[in-house]
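There are structures below to look over.
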Structure I
Amino acid sequence: MTAIVWYRDDLRVSDHFALYAATESHASVAFIYVLDDKAPGIRPLGGAARWWLAQSLRTLQASLRERGASLVLRKGSAPTVIAALAREVGADAVYWNEIALAPHQAIENQVAAALSEIGIVTHRFPGDLLAPPNQIRNQENRGLRVFTPFWRRVQAQGDPPKPLPAPKRLSGVANLASDRLEDWKLEPAKPDWAGGLRDNWQPGEAAAQARLKAFLDGSIAGYSGDRDRPDRDGTSRLSPHLRFGEISPRQVWHAARFAAAEHPRLSADIEKFLSELGWREFCRHLLFDVPDLATRNLQPHFDGFPWKQDAGALQAWQRGQTGYPIVDAGMRELWHIGVMHNRVRMVVASFLVKHLLIDWRCGEQWFWDTLVDADAGSNPANWQWVAGSGADAAPYFRVFNPILQGEKFDPDGAYVRRWVPELSQLPDKLMHQPWTATPLELASAGIELSKTYPHPIVDHRAGRERALAAYATIRGS
């Protein structure tokens, strides 16, 4: 008896329900990943995420090979490709982990129908969420739009199932044709802009597990405060590993709970960390109910918001040339290593939509292309949260002051000095507002405003007042 395991956003061998069930019930198993980049409703990956996918698939190939199996790579329509492989290996069943999103579920149903036509049964298992969206509903059978009651409901369900172990050996199917990963052209070549990604990341399941352990052994102490400090290594950096399923939320949950039991003094920090896992869950549940979250305002009255068309300001923001050091540092960090510190993400997003009045969708699209952890739920939900158009949204009058944010969360300027080196010689007190420096102070730091570093492209006070006026036009509508 032969089975197939269809890999998707679950690129690991441990805590993999479909893999576990298939290997328990069948003498041999074929493993396949299908690159179906033309499926309707499925958002194509951005450039940075495509790079990560390539590395993750390589590590999964190696992990399966070590256990006696291989990963078949094929490109095309998932129903057609999987049905063809099933005929090729004489499979009697296909297993996969579900993705609780409408477009993915539609493809799952098409795969199941294609396999049913040739007499092959299918088995689906819970995917990469702590709780299925259909379990967290209100009295009108809709998903919750406020985080705190949502997270309470998830926690009230108790611990998720314990993670499943990785198999030590697998009985794979030999001599199956597979595409060459290089032929998929997931990685940039000319130009090769991925040097910073290679220098800063190690994708794959083993790296994800090592990162989780290092975090719980170290940075978790003080997480509640340090998570807001971009100048410190105070976050888990697990987001891209979770995005591609190299580690599961269940594994993170149980490891964190174990750490809290072992070290009660860490309980508050661990609860805060788990709430961030809960926010990821919240965003995915939102996307389950609103598949077009990346393009449609969750609050319809925002459809009349007076966004500005300003290609020059958008480009200055993208390139980290706004004249506000904390904003520019964040945007350059993003371009170089494919992530941005979470506190800074909020600051740069607020700056784009409020100081510059540029549509949040422009920022969301830029993040989608440049983030290695670009998540179809978290990315648009977070952008809408900042803009005020989303669920549990920040109040419209909250306009982050990039000067005060920098002074509060990067007080010594270490973060700015790393990513905006032309300001590195400025004294700490001037780091977040270099335009206030005297000519002598600028000269001593080797800075010539408008030449080596730009003046602010918008005055903070004027930008805030303009934003509040714009928001006033849609209040009550």
Structure II
Amino acid sequence: MTIFLVFKKLKKLIEDPDLFFYDLFRKRLEKRNTLSISVGVVGKNEPVAKELDREKLASLGLLEFLKETLESRSGVKNGFDPASLLIEKRQVEFALELVDAVRTVHALRVNIYTLDGRFAFKATQRAFGLAKRFSKSLSTVSDFVMELSGHESGDSAVIHFFIGDQSSSGGMVLRSDNVWIRKFMPSEIEAKCNSRETEQASDPIDVVYTWVDSADLEWQSDWQNEFSAESFDSDRYSNHDELRFSLRSLGKYAPWVNRIYVVSNCAPPAWLNIQHQGIMWVRHEEIFPDPSVLPTFNSHAIESCLHRISGLSENFIYFNDDFFLGQPCLPGDFFDEYGRAIAYFESHGLAFPAEVSVETPDYIIATKNSSQLLHDVFQRRPRRLHKHVPYALRRSVLDELECRFDKAFETTRSSKLRSGNDINVASFLCQHYSSATGRAVSADVKNFTAKPSNIAKLLNNGSVGYKFICINDGGNSSSNLAYKRLSRLFLVERYPEKAAWEVAE
């Protein structure tokens, strides 16, 4: 019997070493409540022995437990972000050892990467030895992201570690330039890292989605009543569950968002709990000033009414349902410290045709019309499109635009399909008008727009180097089964954790 058990364990060790050591650690921990581990502490020269207290881990949650045990400081990124932690070079190994110890209590998936995508590693729930394998390479970078999540515990955390080095004067210098304060004395850490906590609380930022589902019976009935002889464009109106994963990415990488509004003329998807305090379901009738123009199937018309959502914050972010966050985001990625919107324009401009024809894409027509409005006011003709990434918008600017260009707004809203008289308010007009009036600034961002020819690049952690990702449809790609299969594979791989607003299944 003993020989059989030894053989069985050896077989497990050879075939699945991760599972072997996972079971070994788990069984040992069943016999005690704590696990001794040495961790480095900011400002101290030697590691300090700590006890991994499972009860404290359960009560504090992953992020706060790691922060407290490491005696780290948060708010490094922008002065208030609780998930951006300061550690020293010598603490990198200790942080990884601590995570390994935590993972003996909870079976956690781990994803570690740098924002430039040059370092990326993903470990299953049963893989250990993070410190031994990665501390040396991670000690050389300026910062890295660690994602922890698990099915059993239900706990998760996305932590952005920033590494600091001791200076010759006794102070500390952070390696990354992309931080709130880069140089300070050790005695200033507490005050400097958390110096903006009150600012975040005073400026809520909402998110608005537009969503359509061509499988919705009411939507189909409306379409038949309006366009009985025409078929609809599946690329534009089909639902492939993108909203579920886009919302997951939002909850994972932007937990600071205030409320989420979903604007639609369809019934909510079965998986979405619209009773959740963070979710607001908004029907078209609630935001169109003239309900007689409804139903509408024109996204330009719908977008021209977003600022009319009751209770919407002054600063808000507009998402298409095929937009996804690929890295931790902060309010500063959308609005600067003066409250100005950040516009992510393409580096090149459009060449508008002298005359519009049936071959001219509808988005170019709307862009040309919007550019003409701006030329009439500023004697400048903007040509740069906003990248296909989330749009930072200000409610007061949209109100001002509606007053100034009321006829163009009314014409766009009255068209049930995209037409030659449309303007594209959210994606072009507001961005350039805000820039021209000093209420927006332009910036660059690393983003990825997926299509059938490149979707495979996102798999196996290929997406971690992009802040924004779009799974785009066009050219009948919505019916491309291989494209949809790989898209789904990426979404499930990258966003496996259910959000708080998903109905338990």
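Coordinate-derived values only; no laboratory data. Predicted, not measured: the structure shown is a model, and the values here were computed from it. Cβ atoms are built from the backbone, for glycine too; each structure is taken alone.
Starting from the value 0.75: which structure in I, II was FRET efficiency 1/(1 + (r/R0)^6) of positions 358 and 414 (r between Cβ atoms, R0 = 35 Å, to 0.05) calculated from?
Values: I: 0.75; II: 0.95.
The value was obtained from structure I.
Identify the structure, out of I, II, from whose coordinates percent of Cα pairs over 28 Å apart was calculated to give 56. The partial results should precede the final answer.
Working: I: 56; II: 59.
Derived from I, not from the others.
For which of I, II does distance in nm of label points 7 Å out along Cα→Cβ at positions 230 and 446, calculated from the coordinates, equal 2.2?
On the way: I: 2.2; II: 4.2.
The value was obtained from structure I.
If you work out distance in nm of label points 7 Å out along Cα→Cβ at positions 94 and 350 for I, II, which one comes out largest? Could you put the intermediate results ahead of the total?
Details: I: 4.8; II: 5.6.
Largest calculated value belongs to II.
Still on this structure, I have one more. Taking mean count of other Cβ atoms within 10 Å over residues 166-173 for each of I, II, which is largest? Don't jump to the answer; show the numbers that get you there.
Working: I: 16.0; II: 12.4.
Checked I, II; max of mean count of other Cβ atoms within 10 Å over residues 166-173 sits with I.
-9500 is what came out when helix-only ellipticity at 222 nm (-39500 (n - 2.57) for each DSSP H run of 4 or more, over all residues; to 500) was calculated for one structure; which of I, II is it?
Values: I: -13500; II: -9500.
Structure II accounts for this read-out.
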